[in-house]
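A.B. asks: Have a look at these structures, which come just after this line.
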Structure P
Amino acid sequence: MKRKIYDKLVKWKQESNGKYALLIEGARRVGKSYIVKEFAENNYKSFILIDFAIAPDKVKNLFYEYGDNLEMLFMYLQEFYSTKLYERDTLFIFDEVQFCPRARSLIKYLVADGRYDYIETGSLISIHKNVKDILIPSEERKITLYPMDFEEFLWAMGDETLMDFIRKCYEEKKSLTDLMHRKVMDYYKQYLIIGGMPQVILEYINTNDFSAADKIKRDLIALYRKNIRKHADELNLKVEQIFDTIPSQLQKHEKKFNLATLDENARYRNYEGAFYWLDDAGLINIAYNTTEPNIGLGQRIDDNSLKCYFFDTGLLLALVFNEKEIVKEEIYKKILFDKLVFNEGMIVENIVAQSLVSSGRKLYFFSKYNSSDSSQDMEIDFLISKDNMTSRHNIIPIEVKSGDRYTYSSLNKLQDKYKDYIDGPIIIHTKDLKVENNILYLPIYMTSLL
């Protein structure tokens, strides 16, 4: 499957010329190993992939025994994997490198040696037990692989040109017309249901069956639960609590994560490590409440106020409809044809968050309540900074609407109170593009273009 990150790997090889290694982070089964292996096959004379999740101890021990004798290390690895090494034309892939911190700590010396190139992949890269007693190499550059975005989904479905047309309409701020908008929304509803996990998409392409794809989703959810129980150590109960309650938290009108639903005496400081674990595992996207809609959104956050989105909306949908082991095909078809009434807002807001994150945005929202004057209450779904900063009007407020009726009270209050900070607002909805009263109404499939 075609992934955008492939071009970044090619650029890394050309520009780094062995001067630094690449670390690819992301949730398990998001496609890290697949795309790196494909890149290695197409761009190197040989490669060795060491999957530290299953590598025998005798392989892991080589990195301890011969860390100060790279000649012997290379000789043993070459023989064990029956792969000839070529100077400046062999790639070592340290897959799931979190299971062998010693290999990661040697990157500094392997890169300095200069003979070969190195790519590491993994999740839970930053948690304490995986960085304990090792020196994080400065010769390492990080990128993140997310679930497949809408454009990658279109490529997988065999449409290579539709997103180019969407992009042109976005740049010119023109509607797609009813016919084309309906076509794109048909694709987007499929994407919303299936999600961006490569295995799930492939199953759907091969079977054209939502239920078959749903089985893969549930296998993935079971895998993540197993990983939590196995690797979250003393945090596993809290991590699993958060993981299980994300759907119910998002179904509320007020989508801020309410710790009291986990424990009436809960405080954020008691669960901070659990949120960090899930974030580092790539399983959630966290949005923080900024206290002022001005430049430097991340410098003004309320640590005790956050939203917790699931990293893949297709998997979230499987969690929402979890009453039965397998979601019946009819339920997904009803969603596809707008025949099922459910809390669609949570799904739409989750996929907007997912799209913003996968296009490189950090997530911030604005929530302000006045105990003495409720007319001053404000709740804005997302805030993003303009790419080109000026002296004023640098923050774009975004509201997500899944229905046909919109209210503007929070947007109006925000613009009145912070008029020097706020640029033209955006409403992301399921309709076509239009500009009206200085508001850009953006179809949901254009979110990644912001």
Structure Q
Amino acid sequence: MTVRTRFAPSPTGVLHLGSVRTAFFCWLYARHHQGTFILRIEDTDRERSTEENVEAILDGMLWLGLQADEGPIFQTERFDRYEEVIAEWLEEGKAYHCFCSKERVDELRAGQMARGEKTRYDGKCRDRSDVEEGVQPVVRFRNPLDGVVTIEDQVRGTVVFQNSELDDLIIARSDGSPTYNFTVIIDDFDMKVTHVIRGDDHLNNAPRQMNMLTALGAEPPIYAHLPMILGPDGAKLSKRHGAVDIRDYREQGYLPEAMLNYMVRLGWSYGDQEIFSIDEMIEHFDIEGVNHSASSFNPEKLLWINQQHIINASAERLGQALVPFLEEAGLDPSNGPAPRDVADGFRERAETLRQMAQSARYCYEDFDEIDVKAAKKNLRPVILGPLKAVRDAFAALPAWTQDAIAKTIEEMAASFEINMGKLGQPIRVAVTGGSVSPPLDVTLMLVGQDKTIARLDSAIEFIKARALQAID
């Protein structure tokens, strides 16, 4: 059997964390089994579906690298097919017209709820043969009245539903538009979907869909219903937890491979391994490794995983990804060190690309002020002589290389009989304006020889001015 999975988002909203995990599991399962991954846009809810949300979904999938083998396929382009099946089912008695008003159905369900009963349509029109003039009916599927539906779910195990507890589902609204549960089974059948991987909020839809597949003469796909993702507080994931447009994480400076690594670990494990490449996830992923219990979204863990991927990424890859964040920070990537070199130098100290761009600001533009605490601690009169000496030694260097920079600092520290830290930290504060940076030789290499000397000159004048103030 050739595995065929599908991700079928509705453009009534954007691509959020829960839907990303579903999409990724479907994509991974297809890739692991050398199968086919289908992207289907379920846009039959024409009132709430928007073109903007369609673009958000496609853009998010593109950023994540979840390319579809087939699609995007839009349900609104398949209405003729849905109408064809509905007509066949009405003719064969597998569906029927229902003339009950919304008010009657609402009243029926309110009474059932008041009596503590399961809400379901009572089948009033099930065997009705007359037509009610002036009323545009809905179409309901004639669900079996007895027997059971058994789902061998790959995550949940065996789940049994009684047909007596399932009502006759509306498959076409009074305006003729098809409903979600109906279009899903027609699409899955026509697209030869073998495995349906989705959130467990769809589990209750499965028995109705399986009954309709039987009516269609189709073999149901294999189901896997994924446990939900909870917020850190144990409540259902919402906007306050991070259930936002996946592209927001792109804007914050997360790497797509880090997002996917984190999402796969929300419900799936492979031994104790935490950090995975895309190829490793494809190699090891299978539904058998999916946990049965809900997972909790942890922003701190996501940040840590993103940092690990920044550390492990190639300098070229990081440099390309860093450019828009440098530009967003008002910096000109062409007026300073190559972004790949900046990314390589700052990778150990950045959790996001946005943070990296902000930290590297002094590599591209001069600063007006030095951090007060750092200056007070490091730019003191006692360091004036060594700082002047290292400034002159830097100016005399014929080649501005990391080895030459490191050797010069080491020699100057030795000549003044002070340890490297006593000299290195004042240099760092003078050149960067603060007390934190990548290794000093890397930092000065990125800043460049001319800017390093100019900033050391400014720091020397700063120390002199403070010394005069102290005398006064």
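FYI, it's all coordinate maths here, none of it is from the lab. Just so it is clear, the structure is predicted and the values come from calculations on it, not from any experiment. Cβ atoms are built from the backbone, for glycine too; each structure is taken alone.
A.B. asks: Consider the structures P, Q: one of them gives 3.3 for distance in nm of label points 7 Å out along Cα→Cβ at positions 59 and 315 as calculated from the coordinates. Say which.
C.D. replies: Values: P: 2.4; Q: 3.3.
Attributed to the structure labelled Q.
A.B. asks: Still on this structure, I have one more. Which structure, out of P, Q, was mean count of other Cβ atoms within 10 Å over residues 371-378 calculated from, if the result is 10.0?
C.D. replies: Derived from P, not from the others.
A.B. asks: Comparing structures P, Q by Rg/Rh (Cα atoms, Kirkwood Rh), which one has the largest value?
C.D. replies: Looking at the calculated values, the largest one is Q.
A.B. asks: Sticking with this one: One of P, Q was used to compute distance in nm of label points 7 Å out along Cα→Cβ at positions 35 and 259, and the result was 2.4. Which label is that? Walk me through the numbers before you get to the answer.
C.D. replies: On the way: P: 3.5; Q: 2.4.
Computing distance in nm of label points 7 Å out along Cα→Cβ at positions 35 and 259 on every structure in P, Q gives 2.4 only for Q.
A.B. asks: Right, another one. Here Rg/Rh (Cα atoms, Kirkwood Rh), for residues 195-346 alone has been calculated and equals 1.09, so which of P, Q was it run on?
C.D. replies: Corresponding structure: Q.
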